[in-house]
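Before anything else, here is the set of structures, which you'll find just below.
What follows is calculated from the coordinates using simple rules that are stated; it is not laboratory data. All values derive from a computational prediction rather than experimental measurement. Cβ atoms are built from the backbone, for glycine too; each structure is taken alone.
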Structure 1
Amino acid sequence: MKSPKKPVTPAQLGYRMPAEWETHAATWLSWPHNDETWPAEMMERIQRFWARMVKELSQGEMVHINVKNERMAKRVIRFLQQAHARLDKVYFHYFPTNDAWVRDHGPIFVLQDSQRQLAVTDWEYNAWGNKYPPFDLDNQIPGQVAKSLRTPHYKTKMVLEGGSIDVNGVGTLLTTEACLLNPNRNPDMSRSEIENKLRDLLGVRQILWLGDGIVGDDTDGHVDDITRFVNIDTIVCVREENPQDENYQALEENYQRLLEMRDPEGNPFRIECLPMPAPLYDASGNRLPASYANFYIANEVVLVPIFKDRNDVKALRILRQLFQGRRVVGLDCREVVVGLGAIHCVTQQQPQVV
């Protein structure tokens, strides 16, 4: 008797996850509406912030927005008009969501360059370890996107959020032990099994592990708050200059790990450092996960969270040096981060098939 054939993986078919700076067909957003994430009195300002993002993004690419229904779409259009966004670059999808964190609940796209084929990888989403139910609507988004775009759809039972990984597009993936090895995600999977699944679905060859994330990050340490690729061989990381700050030790340990890391050919990466803003707290005195690393690289612009902090100017200057072909725009995220995330957490790139 012949043994059953194993399923063919995206990696075996030649798919890879492109880097964020590679050309986008679009950026995806989920429109904010959950007043348990942002207080009701703050929600209109949060929605105006989303409209500002759309204005900036729509100058260089399409923007796809998940909304509940036509009524919500009409309300969103009013915000976009007030922000002077390009409505001809906006497309609405009536895909209801529980919340706005599309980086984590949205599709993770992969490309098959030789066949010029886009595909959706669809990972389980459990709201960062079942912290914020319900999340059933959010978990359906990747499948709905794949159907609407008529792309191949690769579904897996492994829990993974887009904010927990970062890639350079040529085989290397960065992540953290604090998040991916947390038993509230995949308690029955070993480290090697998790690595193999990342290789199979995202077409990466090398997984580089950092340690802990920053204080206040309810995702258990997403990499997009601490360390990011900005080109194939350059990584930026945040460092805390105050040794008494509760983030200091974890960020220093991550920095030392980065210095020891090598690409698949054995070459060291270029490491550039970003400062951290002064601590921010919510109304209850809980520290918020404010970080300049939570920027988003679009076709024409890099959107950077700023916090009315003395280090805003320094962070923007560093990122302008690294992204000289793009506008680098700082957006005040002091209220957005009350929801425990910032710009990268609420955006998801759809790569261009070229």
Structure 2
Amino acid sequence: MRLGINLGYWGAGNDADNLALAREADRLGYSVVWAAEAYGSDAATVLAWVAAQTERIDVGSAIFQIPGRTPANCAMTAATLDTLSGGRFRLGLGVSGPQVSEGWHGVRFDKPLARTREYVDIVTKALRREKLTYEGEFFTLPLPDGPGKALTLTVHPVRERIPIYLAAIGPKNLELTGEIADGWLPIFFAPEHAGDHVSAVARGREKAGRTLEGFDIVPTVPLVFGDDLEACAGPVRAYSALYIGGMGSRDKNFYNQLASRMGYDEAAGQVQDRYLARDYAGAAAAVPFEFIDQTSLIGPPARVQDRLHAYAEAGVTTLTVATYSGTIEERLQMLRTMAEVLDASGLGE
């Protein structure tokens, strides 16, 4: 098992802290640093900045929004980041959600699986530096009956293949991830509920004539060290409530549906009701401790070390941690402690 760090969304007033975290993770031998985007800062610019001030650690998008870039533009960005970083870029993609896709990017949120397949096809073809032609349901290149011509990417990525990761939740999306991607970026990953998810990924791998060997399962897991478990869960509550209650509409919230499938349907409903009523504190309080405990790493280092074995047994190959509390020095110490914990567990590479 390897370690990663997720910096989350940029521009919340903690940019210097995030850079310090990325540089410390680089020094400690972490495998990858990820950055996210929603409708504020874009991940590509952040990753270029981080790559310029680190040496060994990979930089990855978790995720680039598929509706936010044409496939060709995404390939250009990926190739540029790979070149600038000296071959350290990982391309994480996701469909986002209907509110952001249609409200921010002006792209209809229809048939997300078919759109993802076409998108990855085109990105992969462009990164192979083939002449870009494509005829699909969503994308046609070049456009017919016009002056467009088939073009070839002029940038040479450092690596022959830039690894592609997909953020996926539902069974069909997980199967597609196994079929067309090199890795999976899950959220709210609980080892106790991972079996069906990993099996769906494995079915996709089988479709493509491959196994899970070499496939990277990379959950982002909140990390809080401390002796008081309830206190450790506190900083994770707002994050959980945001996704379960506020990411999407009442009828279409993938994270709420995921929590329900994990057996927290009643609590998921309460969190959503309170969040949509703008009772954010009440929504956070309604997140069950058991849900946080299953999807986070909280408690003393020895407890976290024991918990790592469950993640390894569930198939996790890169464990990405996210720190949500404390001063920058305390968060830096979390990264150091986590590296020591993984080493003591005997699970590290």
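Kindly point out which one of 1, 2 the value 1.3 was derived from, the read-out being distance in nm of label points 7 Å out along Cα→Cβ at positions 174 and 254.
2
Computing FRET efficiency 1/(1 + (r/R0)^6) of positions 142 and 198 (r between Cβ atoms, R0 = 41 Å, to 0.05) for each of 1, 2, which one ends up highest?
When FRET efficiency 1/(1 + (r/R0)^6) of positions 142 and 198 (r between Cβ atoms, R0 = 41 Å, to 0.05) is computed for each of 1, 2, structure 1 gives the biggest number.
Rank structures 1, 2 by FRET efficiency 1/(1 + (r/R0)^6) of positions 46 and 262 (r between Cβ atoms, R0 = 30 Å, to 0.05) and report only the one at the top, that is, the highest.
Going through 1, 2 one by one, FRET efficiency 1/(1 + (r/R0)^6) of positions 46 and 262 (r between Cβ atoms, R0 = 30 Å, to 0.05) peaks for structure 2.
Which of the displayed structures (1, 2) returns the greatest value of relative contact order in percent (Cα under 8 Å, 6 or more apart) on calculation?
Top value of relative contact order in percent (Cα under 8 Å, 6 or more apart), among 1, 2, belongs to structure 1.
Starting from the value 2.8: which structure in 1, 2 was distance in nm of label points 7 Å out along Cα→Cβ at positions 246 and 318 calculated from?
Computing distance in nm of label points 7 Å out along Cα→Cβ at positions 246 and 318 on every structure in 1, 2 gives 2.8 only for 2.
Given a value of 3.5 for distance in nm of label points 7 Å out along Cα→Cβ at positions 94 and 182, point me to the structure among 1, 2 it was derived from.
Attributed to the structure labelled 1.
So helix-only ellipticity at 222 nm (-39500 (n - 2.57) for each DSSP H run of 4 or more, over all residues; to 500), computed for just one structure, reads -14000; which one of 1, 2 is that?
2
For structures 1, 2, calculate mean count of other Cβ atoms within 10 Å over residues 78-85 and state which one comes out highest.
Ranking 1, 2 on mean count of other Cβ atoms within 10 Å over residues 78-85, first place is 2.
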